Structure 1
């Protein structure tokens, strides 16, 4: 320590080594215990974090599985000029069908059908242009400008000092602007104001007028293209809509017009129940469940697991196995277990679809195929009913993951223990410092005594000659 006298200088004894040995002997085991405790806490905290992430990932799957609509999906196919786009291809490969004249979206199960669509007109917003003015710095006058489109309106207050560019900014930044864009075109002939409206449909045509005639050039005297409706024909039936989205033309189907159909061509779209999407979701559930069980098995391994002494993960696993191996009350008596749907609980607690039957019975794959294609309602009740597999699992996951859940509380306790370790280290440092001071005082006193004895001895030897 700076400014401290080295012990043993008076007696010539190596008291510093003695003090250091005692201090090390006092500090080392206590520090080792704190280090081991910190390693244990951080290891467990990491394990709990891994468990939380695994549970949250699986809950993303069970949330989808718990939604009844998930089991009632439709698939569509669009054909146009030799090109065919299937909804499953769009979903799986990210392919876009927006480049086709129409886009199709479905909700729930749509009855099987086939329809020919012709897009004859797209809905557009109004576009108005003024006459040419000298440039964008021209000042026109003052007054209030009114912008009306259907049921929407807003106004802009123009001052006498405002330039054309100032007016443009005021229009675009008006707080109640419902979708009118003001732009200035600069050409060899001068500057002109252009208004474009996001509001489509004949009923939403744009009207601009002013309280003062000095602003007429950029309001009532502007000319251009009026707003228009979208028009399509489905199997020859004409349908008009103020936007390009048709939500009620075919039950359960939303049709969006993207572009006009060429010449006399039509777009054909067909609908059917998407059994494959349901099968994919069931397989996603099995894969997600098995990943979770694998994570729990790793975390609770009696030799290497970071949560080998923690009961939380084991409790979650036991509850999961009880649910997946149990009977779902309220489901169809023919399909009230995962096994009836072709899903077996295998050794190690994982789920599997057995490809082989035994003693003449159907294989797991055959049972699942039958449920998906012939008993969709019953399969939906098994998974997404009020007491379905997904609801039961989500209850377990919520109990672990919510703000007062077991995982959250465990993480909070471990973090508290980790912070407490810092206090323990501070206490140890203070104890060791005090212990070292005590040793130094003790050995300094001894050093001084020995030094005096040595001085007395030297004096006597000198006197006696």
Structure 2
């Protein structure tokens, strides 16, 4: 299939505009982690160091987002990094990339289901404390965990099976509502807070130097500014009249807005309480805003905002996983039934159902799977981002002397080389990190090896089935002759 050609059969329905691409990108970058991880963000280098880290990493992530925009202009098909790598390096490198990209998307879907039940327990303490049904990975799993996680998976599956128009419409409503609520939250924090609580602005609360803490925070900021790649998954559903430059603006604006949100919520939260007080506790942002609104009103309001934010991330991840599976099925790696697009809705319903089923499996693993999921997601997304930039270098070389795509990353080769080097360093750090905190081979590495084995089995079964069908056709032809 050529880069601009449409697949055989019903096509994905085109209707995603600039605001939709922005909602997918921003909605994935900013989930609910800011509410839980605030203490971990300010501990390494203080609130000033955390803000500097997020703003500093923006200098890397904005060009990376623009590079992705050039990639989708060169290969405007569903499947994101899978189709990029397939075009540049061939089918098998593409499949390996796409298969682990699927793991990342599905893993985060499961994570959102597990996190949703935890937020609900904090919102309604009366439903917490139920007896466990079973224990897995060292954590008990209750009926509430399963009910909320599985119900959420069902809702996301139905939403995405209805097509991009419905799924992205939901994404826009939740994303822009979240931005409005966040603006009010930040204004409340600054109105009620005291800048004296920021002092010392640049200091580590850990057993490390400020410079060492800044290095830690730069890595953290890089991870929490990624996720804009989900917008690339919907490029085949780009509405007529929506240019690749519009897609580029949406993705880069999403990174900028995410960095601004993180910076403002850090400063607003730490103005309400001395920032060292936020380095302990499960919900530090809620604890800070309880200083502005007594009676637990702030905690409940922030939990509702965080739960809504979680849903938009979950929706975008489900949509992206569905498109990557669709692309792998189109290429012949996964069963052809997964390449089916519903003629009426223009949605890859079978792929959406598969993502929902895999999400349910992840939910059944319980909260003990959260840490391995985050670690696997970090490894996959950082490594694949570095690979994508290498792909762009390769595609430029392959097209040297040819016509330029509709959008090109500004800055030329020097900028592309610089961000590729930066992304590669971040990826290496992400791959090495689990080995520094676990004795032996970390759980997430075993899970990734198991996922690789599952992929090999599916491809083998697909090829075996195709061979059996061809043999049967040959025999029928011979018998008729």
Structure 3
């Protein structure tokens, strides 16, 4: 450094030039700084990992490890820190950085704040001699903490009302859950599924599902009803003949859990139209009470008036108007399906055989002949005529005649035929001789 100095002495002033030099040595030091903390969002109640980076922007290594602090706060003014986490940071070389992390659980949803400070313990004191002690902390970062998802649980029972001995299907599902348990049924821990149950009395089923956001519950009750349940089999027969009575039959069964308690009406519905808009006829019969598991045959006689295709069905506990008196568990299974009945034309009755035989003349003189005549109807094949005099011949339908041989004595001719029923039918005629008069 150079300059001038003014010197005064004895009333005289003199300017004197002078020079001097100063040597300054700068000592190398580290300078640790913290970056922004991540993440920016998380869920309440979950363990969240906070990440941060410590960088040494100085020109010397830290030479040792040091403490860095994650600060957590729920106040934007940061007047009173909520909590902090201290993390030991290994030595950081000049121009290098270190990634550090810690875990924290945010206790409530809302807006929170995090900050990372290098070379600061819980009391904000450090151990590293730095070139700048005022840039150790990163900026405060806003963290959105969402509420945990609310769990839901849904339980269904189909059907919810069953007859004693029948089953119901329990089905369950849930959202935002990790496991479900059932009361009076087993879920196996599954969050969704189904199970068949067969209670013998009214039973309440409870589903409880748990998740990080809490628990949810649903309740269903299966009602067990004790009632009779009547059903019928398909009607028989499937064929009939017009104008001839036929017995319509069906089997009525009680598959319920109690007796019908009283008698009831069963009805056969007869129709000649496949649309069954208005049935042709009905035949109703009363049946005495049916016990549990009991079956009985219902029968009614009906004469189909014409040949063709007819339809028949039977309904238990229904009168001709379709109404009943027995309260049943299932009222929709009382009727059978429509049975198609093929009705044939009536077969004409088999006529009885008509046979006759005659002789002309019926009285002859010795050594004379007579004529045998016959008439036959409704016979099977030919007939035969046999005489007691040994004369035999065939009598063909429907009529005919044959001369006899010479008659010397009283003779009987018999006409024999087989009728349409396979039975033997006969008719006879006798030819007599004129009596001879003897003198006495």
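Values in this text are rule-based calculations from the coordinates and carry no lab data. Here the structure is a predicted model, which means the values were calculated and not measured. Cβ atoms are built from the backbone, for glycine too; each structure is taken alone.
Assign the value 3.9, calculated as distance in nm of label points 7 Å out along Cα→Cβ at positions 233 and 297, to the correct structure from 1, 2, 3. Display every interim value, and only then the final one.
Numbers: 1: 6.3; 2: 3.9; 3: 0.9.
So the calculation was done on 2.
When semi-axes √(5λ) of the Cα gyration tensor in Å is computed for each of 1, 2, 3, which one produces 38, 26, 21? For semi-axes √(5λ) of the Cα gyration tensor in Å, the value 38, 26, 21 is produced by structure 2. Match the computed value 11.4 of distance in nm of label points 7 Å out along Cα→Cβ at positions 129 and 321 to one of the structures 1, 2, 3, and report its label. Among 1, 2, 3, the structure yielding 11.4 for distance in nm of label points 7 Å out along Cα→Cβ at positions 129 and 321 is 3.
Suppose helix-only ellipticity at 222 nm (-39500 (n - 2.57) for each DSSP H run of 4 or more, over all residues; to 500) works out to -15000; of 1, 2, 3, which structure was it derived from? Don't skip to the end; give the middle numbers.
Numbers: 1: -15000; 2: -23500; 3: 0.
The read-out comes from structure 1.
Ranked by relative contact order in percent (Cα under 8 Å, 6 or more apart), structures 1, 2, 3 are topped by 2, which has the highest value. Here semi-axes √(5λ) of the Cα gyration tensor in Å, for residues 73-144 alone has been calculated and equals 40, 14, 6, so which of 1, 2, 3 was it run on? The value was obtained from structure 2.
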